[in-house]
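Please go over the structures that come below.
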Structure P
Amino acid sequence: MNPVNFTMLEGNACRDAEIRKTGSGAVICKMSIASNRYYKSGDGFENEVSYFDIDCFGEIAKLCGEKVKKGDGIRVTGRLKQSRWESEGKSRSAVVIIAERVEFPSKSKGGDAKDQVPYDDVSF
């Protein structure tokens, strides 16, 4: 069996994207998205919000750094990466999404969110 590590998320940016460069000049962009899940509960519906951290590198990072503002809708496909470390004698870990493709809803003229289904592709 071959291992598979693939994820796709769609949501809204929690804050403006943060871009920085490493000492070697590599571009990194960090952003977070909120994704809603609606489900039936009793006679009504509940809303569950999950927040995800996303890291982008290279050309995708440059474009996301320029385009992603708080509240913007984005679709991200990529892979999961777990980091582990020790802090104050306790084991810690975090999982982030490494973006391999990012898409933005196309802006429609005067339309509302339901008219913004087509996405502009920003993958490299």
Structure Q
Amino acid sequence: MPLSYLLDTQVLLWWFSQSLRLKPDVRAAIADPQTRIFVSAASFWEAAIKRAKGRLSFDSAALVGAVVGSGLQQLAITSAHALAAGDLPRHHDDPFDRMLVAQAIAENLTLISSDARLRSYPVALIEA
């Protein structure tokens, strides 16, 4: 069975900008055609909020097109994900990160993130 990963928002943006901040092994895992890579609706939402605050600049259609065109799979937010995120211990207050953790746990995905604070949760995690 292929490995399955969920990218956090920062990792998604680093991937498409070809940032050298991504560790080589993470870059290789994302690029591996044998892996399944997911992008949460929460990441699009978070990026849109950051753009509205002037902290990011991107074209929405281009971002969605890049995700779809690269074969990454979109992961919708379900009611089960939302309830699970709300039930997580308060180790981290960022609602987007909490949603990503809840989704990764619920969908049996390994979360790829640059946020080491997420290690406080019972989630499979690779630091980007």
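What follows draws every value from the coordinates through simple rules; no lab data is involved. Here the structure is a predicted model, which means the values were calculated and not measured. Cβ atoms are built from the backbone, for glycine too; each structure is taken alone.
Numbers at a glance
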| read-out | value |
| --- | --- |
| Structure responsible for -0.29, -0.58, with log10 I(q)/I(0) by the Debye sum over Cα atoms at q = 0.10, 0.14 Å⁻¹ calculated and labels P, Q on offer | Q |
| For helix-only ellipticity at 222 nm (-39500 (n - 2.57) for each DSSP H run of 4 or more, over all residues; to 500) computed as -13500, the structure of P, Q it came from | Q |
| Answer label among P, Q for the case where relative contact order in percent (Cα under 8 Å, 6 or more apart), calculated from the coordinates, equals 24 | P |
| Given 0.40 for FRET efficiency 1/(1 + (r/R0)^6) of positions 42 and 106 (r between Cβ atoms, R0 = 35 Å, to 0.05), calculated: source structure among P, Q | P |
| Per distance in nm of label points 7 Å out along Cα→Cβ at positions 18 and 74, the highest-valued of structures P, Q | Q |
| Among P, Q, which structure scores highest (criterion: mean count of other Cβ atoms within 10 Å over residues 50-57) | P |
| Mean count of other Cβ atoms within 10 Å over residues 34-41 from the coordinates reads 18.2; which among P, Q | Q |
